[in-house]
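Below, each structure is written out as structure tokens.
Throughout, read-outs are computed from the coordinates displayed, never taken from laboratory work. Remember, it's a predicted structure, so these values are computed and weren't measured experimentally. Cβ atoms are built from the backbone, for glycine too; each structure is taken alone.
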Structure I
Amino acid sequence: MAMTTCKECKKEVSDRAKVCPHCGVKKPGERWWHALAGFAVLIVIGTGAYFYFGSGDSVEATDKASPPKQCAATDGQCLFEANLAEASYPCKKQIEKTSKYDFEWNDGVFGLAFTHFRNVPEKGQLVFTGDKVKFTNGFNAKVNMIYSCTYDLKSKSVVDVSVKEGRL
């Protein structure tokens, strides 16, 4: 606890005192430049955040973005990589709905929920498969599940979901 002088009576008080014990003024250790210094710090932090997070890209640079990757209907790996991001969320939500009780994803922040795939080019579908979820059973025990999600590439929607007990 540091000591400072009261802004009114100029006697020594604690810098954390809410009231001066000598003259009764509120916040005796607080000075006008303390608020100014705090405001200056906020401006510096805000400016730094603006330059750090600001893209700095012009409108012309975003117009020249590369077109989406075109994959052949039989190139399963290309289709898997191109559609995994947009298929993951709707597929995971449909899988979660099949749980009777509770569920727990254990794919982690950077892990993939869908680690395998099967291409069905004659139907224009991809079947995403994984085993990164645990369902809670009636005895409150976690059970590993294998799941698959059939995703239609034309309509960009989930066609079918199946879940069974086990590990890949």
Structure II
Amino acid sequence: MVSIRPARQADCAAVADIYRHYVEHTVATFDYEAPDREAWEAKLAAITSARRPFLVAADAAGSVLGFAYLGSFRDKRAYAWTAEDTIYLDPDAGGRGIGSALLGALLEAADPDNVRQVIAVIAAAGGEASIALHTKHGFTEVGRTPAVGYKFDQWIDCVYLQRPLR
């Protein structure tokens, strides 16, 4: 059984481990270096202080299987009510509906007075499952940016999807 709950500081080591896999082995993130536990603790504090959700999926033993949060879309003040969602699963946790449960809970936990629009920015190379997941949850494609990321000796396009909360 998997439960979705707000992330705690104690979850940040597992979050860092999950994310490290994607940094080191995929183009799902454009990071070249994985943030450490302390960086994730700071991110958790920043997101929750901005009154935005940061959630984890955990199994019955309490092991973190994935995480999701609503972060800033852009730093300019006019974007303050727009969030970018982030979702990552432990590589062994895919195909069990955990990503869908996390995204659904994330959207449900968002305060529509704080977040009016949610943007997903997905690497087109290998991002088909993430695009399908977001589409299932009411996101629509609003644009593509060709060759905007460079990782693992390849140029990568991004797909932008958007969903209003209201």
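249 is what came out when volume of the Cα convex hull per residue in Å³ was calculated for one structure; which of I, II is it? It must be structure I, since only it matches. One of I, II was used to calculate distance in nm of label points 7 Å out along Cα→Cβ at positions 43 and 91, giving 1.8; which? Only structure II yields this read-out.
Structures I, II were shown, and distance in nm of label points 7 Å out along Cα→Cβ at positions 11 and 27 at 2.2 was computed from I. Taking distance in nm of label points 7 Å out along Cα→Cβ at positions 123 and 139 as the measure, the highest value among I, II is held by I. Each of I, II could give distance in nm of label points 7 Å out along Cα→Cβ at positions 3 and 115, but the derived value 6.7 comes from I. Which structure, out of I, II, was FRET efficiency 1/(1 + (r/R0)^6) of positions 83 and 99 (r between Cβ atoms, R0 = 25 Å, to 0.05) calculated from, if the result is 0.90? Computing FRET efficiency 1/(1 + (r/R0)^6) of positions 83 and 99 (r between Cβ atoms, R0 = 25 Å, to 0.05) on every structure in I, II gives 0.90 only for II.
When relative contact order in percent (Cα under 8 Å, 6 or more apart) is calculated for each of the structures I, II, the largest result comes from II.
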